[in-house]
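Values in this text are rule-based calculations from the coordinates and carry no lab data. For clarity, every value in this text was computed on a predicted model and none was experimentally measured. Cβ atoms are built from the backbone, for glycine too; each structure is taken alone.
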Structure 1
Amino acid sequence: MDSGVSALDQFQQDLDVIGNNIANVDTVGFKGANVEFADTLSQTIGSSSAGPEQIGTGVETGSISDSFTQGSITSTGVPSNVAINGNGFFVVANPSSSTEDYYTRDGDFTVNSSGYLMTSSGMYVQGYTASAGATGTTVGNIQITNTSTAAADQGATVQSYTIGSDGSISIELSDGNTISGGQILVQNFTAPTELQSVGGNLYTGGSAAGPLTAAVAPGTSGTGSLVAGSLEMSNVDLATQLTALITAQRGFEANAQTVTTSNDILQDLVNLKH
């Protein structure tokens, strides 16, 4: 009975994870999770010439980890939308707190009224900021605005902008001149499964995940390149998840039957008459 009960608990967790994966099948940048089971300590009831005689005491969850495989990239035509084709995460900062960076694969960015490139949850996208019309080396909030000091550009407004595969931003002004708007950076990790999800397609715990280097230009240090005007969709495969759902459901039902059978046997013992 104990083995059956432990299995019911673990299959319930498995069903929760699968249910969450299916619920986020259309969530931009979402990474599905996998559950790995492990057997619990066995009970040794004796020994023989073949070795110890043991009976397992059930199952436990060995790990629940995100799968950071590449999701499909879908074109949106929105210039502020960006997808990472390969490894790495966008680095974003909370406007109300500068103590910790967040990481995301969700490139559904927008430009606010002040020209800052932001996530849908209001985080500032990080990168090399533009200075005097040229990309500098100071990391901060990316702002798409007229930073030119040239006399001819004074009073010119932003007409359009493009984001290159290396994260560099080119801004076309209303006077026809083109200036740099900085460069979006990405961060790569040796163990991305150590990142902790905090909701909103955001992760924390970058130090535990082992950053390979400081944030770098896309396409360098093993990171992927950027695809502008596109979004990376969820990497959840619906057919695989539905198959796993059926397997988990049958496993739950089978172990429920184990508990029921054990209960019936105990009832028979109670009903024994001398």
Structure 2
Amino acid sequence: MIKLSDKTIVVTGGTNDVGQAITQNLTAMGADIAIIDKNPEKANRLIDQIAEEREIKERNGRAAYFEADLTQPEPVKEAFSKAAETFGAIDVLVAGLFTSKVSLLSASDYLTDFERLTNVNLKSAVYATHAALPFMKGRKRGKIIFLVPDLMRWGSEAESLTAITRGGVIYYARSLARELAPLNISVNVVSIGPTEDYLLSRDPGASSIKVAEEKLMAAMPMGRTLRADEVAQVVGFLASPSADAVTGQTWAVNGGLTMM
């Protein structure tokens, strides 16, 4: 198993299903995790669980929660400073906060949705990266990993706002990868296929996960939703020294939903 016992990793959006799986996997690999989010109830439950696991496996990393509105630059900067002060460094950023909204261009609230998704999906990624960079730049090493929903790459109907606000992160990452390579900082993207939580958030009116799932399974070569831990394993690899030569890439963990 790849070890990350000397790393401090910031995970934004760490309280959804994928974020929790990533945090648990990274602490199992030995990393200390700073969760920056705006959901203290879920975050504290996760931290308690990690602390219990650490009592059994002492080599597991620690976890701490720092509450911040990730759509505002100053609270983000302050949270990153507190995380670095707590753990002594920031080696890796996993920018995992994103949301999806099924919204047609003709909808009356389309522009309102656009503003909200721009803040959550795009601005939060920029603010987190900008806050993390000083801690990596001074040491001339680091890793930045963005999470995006794979459905937007597919061109899913009524996902135009998700596509423009989170899809831009892919090109942002490619540009940053070139800019930061001389500093030994890698930048990559993990494109996530539909998990159960994502399907329900995308289609909140569905009577059950089964109804929401059936709409997509016909397009999934593997014929199933993704498990959050499958995404977490790829993020763990990209955060590790084994991926030091990997930068500017989009890794699709999607059950074959898109192939490009």
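Some points to look at:
- Parent structure of the calculated result 32, 16, 14, given that semi-axes √(5λ) of the Cα gyration tensor in Å, for residues 54-157 alone is the read-out and 1, 2 the choices: 2
- Relative contact order in percent (Cα under 8 Å, 6 or more apart) - highest-scoring structure of 1, 2: 1
- Test item: mean count of other Cβ atoms within 10 Å over residues 46-53 calculated as 7.9, pick one of 1, 2: 1
- Computed 28, 20, 18 for semi-axes √(5λ) of the Cα gyration tensor in Å - originating structure among 1, 2: 2
- Value 0.35, calculated as FRET efficiency 1/(1 + (r/R0)^6) of positions 126 and 238 (r between Cβ atoms, R0 = 30 Å, to 0.05), assigned to which of 1, 2: 1
- Parent structure of the calculated result -7000, given that helix-only ellipticity at 222 nm (-39500 (n - 2.57) for each DSSP H run of 4 or more, over all residues; to 500) is the read-out and 1, 2 the choices: 1
- Taking distance in nm of label points 7 Å out along Cα→Cβ at positions 22 and 230 as the criterion, the largest value within structures 1, 2 is that of 1.
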